[in-house]
Structure P
Amino acid sequence: MFDTEQLQTFLKKIEHVKIPIVAGIWPLVSFRNAEFLHNEVPGVNVTPEILDRMRIASDKSKEEAREEGIAIARESLLEVRDVIQGVQVSAPFGNVKYALQVFDVLKTPATALVP
């Protein structure tokens, strides 16, 4: 899930169905990764804003892109955690540490997240 509005729309359409919803989150690692998922994986919608963020970060460095992808995944998790019953965070290219870093945001007190 890269488009939280798409998830919200889906949840409204199925609100009459009482089933647990598990969101899938993939920490992006590069602009190329984001483009591939958006263009080649049916049903995946990477928003223009996220594509722009990943392009800018990827232009700086691989590390910057990876950090931006983790930041986006964290933001997505925080945005949807109150409307889902679970989350499945993928380990991009088998790198579990990136998936685990997404969950770090849940350890942070909510007041620390406000700029």
Structure Q
Amino acid sequence: MRIVIDLQGAQSNSRFRGIGRYSTSLAKGIIRNAKGHEVYILLNGMLDDTLESLREEFRALLPQSHILVWQAWGPVSFVSLDSDFRRESAEIIRESFLASLNPNLVIVTSMI
């Protein structure tokens, strides 16, 4: 089985507490117990200040080739009305990237 874990929940401002810590712990637990399954982590490239620290966090658990980054153009904030096109484009890019991985299971650790 191919499992993809979307770790954007660990890329937020709360990455060291709350949802961020939960997301990271959940992913580590799944990886440690995924005997016979392929596990990939999916990261948001627009949150680039977190990429290296998360790669390092999972270095001993996953090959770097299993830590994937999708990229879109920002900003994509709901607050700014002029970002609608970028936000909608980012959603399509993410979904397309996910589909290209042909996952059996996608785990989204945070819907926010």
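We did not get these values from a lab; they are worked out from the coordinates using the rules stated. These numbers were taken from a predicted model, which means no experiment stands behind them. Cβ atoms are built from the backbone, for glycine too; each structure is taken alone.
Brief remarks follow.
- Structures P, Q, by mean count of other Cβ atoms within 10 Å over residues 7-14: label with the highest value: Q
- helix-only ellipticity at 222 nm (-39500 (n - 2.57) for each DSSP H run of 4 or more, over all residues; to 500) derived as -16000 - corresponding label from P, Q: P
- Given 38 for relative contact order in percent (Cα under 8 Å, 6 or more apart), calculated: source structure among P, Q: Q
- Distance in nm of label points 7 Å out along Cα→Cβ at positions 15 and 63 derived as 2.5 - corresponding label from P, Q: Q
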